[in-house]
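The following blocks contain the structures, represented as structure tokens.
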Structure P
Amino acid sequence: MFFFNFFFLLIFIFIGVAYYVLLERKVLGYIQFRKGPSKVGFFGLFQPFSDAISLFSSESYFIYFGNLFIYFFVPIIGLVVSCIFWVLYPVCFNLVSFNLGFVFFICCSGLMVYFIMMAGWSSNSMYSLIGGIRSVAQSISYEVCMFMIFLSLVIFYLGFSFLDLFFIQSFNWFVFFCFPLFMVFFSCLLAETNRSPFDFAEGESELVSGFNLEYSSFLFSFIFLSEYMNMIFMSFLMSLFFCGGDYYSYFFFFSVLFFCFLFVWVRGTFPRYRYDKLMMLCWSCYLPLVLNYLFFFCFLKVIIF
């Protein structure tokens with residue numbers, strides 16, 4: 001029953017990724033005073049399926065120099081890790097929403113760094129390697145702040161299960177209780193998923209396309225699916241941690257959709273950061289703020305108990 005439900009959930013996630021790409025292209029089109037995809041189907045509703053058929057049926061080439069085995073299997077591993085994230089969907093039956101879900105998320109999130117690093121290295125391209133190095137440094141730096149925010153909230157509600165987030169936020173949401181942490185967390189998610197204005201792994205002006213430069217056809221589509229699945233899951237996680245965590249209400253899913261829309265809105269609005277400013281923002285601004293909140297929550301729990 002677990003495997004059936006998880007497979008059923010993944011089908012909807014893949015459909016959601018397809019229409020999330022359509023939403024992004026539509027929103028960016030209207031931001032840039034154009035219509036976006038509108039030809040295939042009614043208002044372009046079948047455009048994602050047309051793009052998927054075109055991408056999977058295009059010619060795939062393989063490199064002669066480099067580690068072909070790692071080059072071939074790394075995108076598949078990245079997609080599998082992104083799918084495993086959704087095991088943590090917090091329901092009380094038929095899915096693995098276990099008591100140590102927070103620890104499981106930290107372990108799986110750390111694996112994404114190895115996926116990017118091996119994808120950039122195995123291509124044997126200097127541009128891919130530089131994009132991979134920059135992305136790894138960026139991801140590790142912002143993972144520190146993101147995990148500190150998680151740890152602050154875990155210390156506050158004294159549990160590692162995502163199911164507890166609904167009960168602890170029944171009277172007061174975390175977004176009102178610690179709004180600066182919410183803003184820092186959203187910024188960390190932008191950097192963690194390599195999205196604008198922190199998309200240095202895919203800096204087109206100097207790196208062509210970053211760590212995925214040498215990938216094409218279905219291998220590139222696996223990396224593409226993994227990135228957008230991570231964005232939807234991070235939006236879901238942000239709603240769970242800061243917006244009540246009532247995953248049975250319609251408002252919760254509208255808040256997830258709103259955070260997904262924020263990813264696109266930020267991409268169409270802000271220019272790319274400078275890399276030294278990205279690192280300075282993390283280590284000089286975000287980390288001291290998050291550590292102060294961590295000490296505050298520790299002190300608060302000592303006072304209460």
Structure Q
Amino acid sequence: MAQAEETRRRLCEAHGWPEEAVELVSVVASGDKVLDRPLSEIGGKALWTKELDAWLADGLIDASVHSLKDVETVRPESLLLTAILPRADKRDRLIGADSIAALAQGAIVGTSAPRRAAQLLHIRPDCKVVTFRGNVATRLGKLAAGEADATFLAAAGLVRLGEDAVGHPLDQNDWLPAPAQGAIALECRTNDAAIQELLAPINHAPSYAEVMAERALLLALGGNCHSPIAVLCDHKDGELTMRAAIFSMDGAERVEASAQFAAGDLAAPAQLAAQLLESATPAIRAVFGGPQ
């Protein structure tokens with residue numbers, strides 16, 4: 001809802017509308033209803049989008065607001081990711097310790113993200129990972145209840161909820177975020193030109209270029225909610241610089257590669273994906289459906 005409110009504010013500012021010109025419709029996604037198992041066991045990222053997709057298809061809403069990192073890579077042709085708001089802080093924050101190095105020996109760390117688990121175990125194989133799912137308040141509550149010694153949250157989500165002081169940002173040189181982390185996306189019907197025109201003024205072109213490149217990498221890797229994929233893409237003067245890493249599920253093995261290319265060039269991320277897979281060990285390729 002915080003993301004929807006930010007979207008409404010930007011739309012009203014762009015068009016000179018009063019706040020009541022944009023109606024917010026809330027939905028409880030399936031992904032919020034089952035919190036005791038990883039997404040990969042209960043239907044994947046579609047659990048965050050299927051209700052909104054159905055409402056768009058039925059004409060009950062004109063546009064959906066998504067946290068883009070939670071949107072599956074392949075979307076229905078009837079829907080269009082038409083605008084990306086200016087991207088917020090891309091970093092993860094660690095809550096419960098000042099840094100990965102500062103975690104106690106054998107610390108229990110809560111996360112349901114394969115990327116976070118693999119990166120942690122690559123750096124600190126002594127740690128134990130337990131499943132943590134739910135919204136920010138739920139995960140912080142689990143941590144306070146002693147279900148784990150530490151957990152991770154996206155910096156962008158904390159900032160949007162006014163929790164700026166929670167946790168310690170992890171250095172992007174050592175810890176890469178998820179594809180599209182920190183990005184709010186607007187999606188509408190592909191055949192609804194009028195809504196696309198209304199949303200166009202709040203699209204932030206550099207952020208759009210970054211996240212579409214990251215999603216192109218994800219698509220080329222065959223990545224999904226099971227896949228430990230980390231990527232950081234930065235836009236400067238029409239050029240994108242991308243660093244990406246893929247891991248074995250246990251985090252023991254890691255391959256990284258980087259590339260620089262023009263904004264809008266979606267072939268370059270696919271080439272980087274091929275380079276990563278070519279360099280990957282059998283244990284890593286197995287995660288991405290490659291040869292054992």
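Any read-out appearing in this document is the output of simple, stated calculations on the displayed coordinates, not a laboratory observation. Given the structure is predicted, the values throughout are model-derived calculations rather than measurements. Cβ atoms are built from the backbone, for glycine too; each structure is taken alone.
Of structures P, Q, the largest value of distance in nm of label points 7 Å out along Cα→Cβ at positions 251 and 267 belongs to Q.
Work out distance in nm of label points 7 Å out along Cα→Cβ at positions 227 and 259 for each of structures P, Q, then name the structure with the largest result. Don't skip to the answer; put the middle values down first.
On the way: P: 2.1; Q: 1.3.
Across P, Q, distance in nm of label points 7 Å out along Cα→Cβ at positions 227 and 259 peaks for P.
Taking distance in nm of label points 7 Å out along Cα→Cβ at positions 99 and 123 as the criterion, the top structure among P, Q is P, with the largest value.
Kindly point out which one of P, Q the value -23000 was derived from, the read-out being helix-only ellipticity at 222 nm (-39500 (n - 2.57) for each DSSP H run of 4 or more, over all residues; to 500). It traces back to P.
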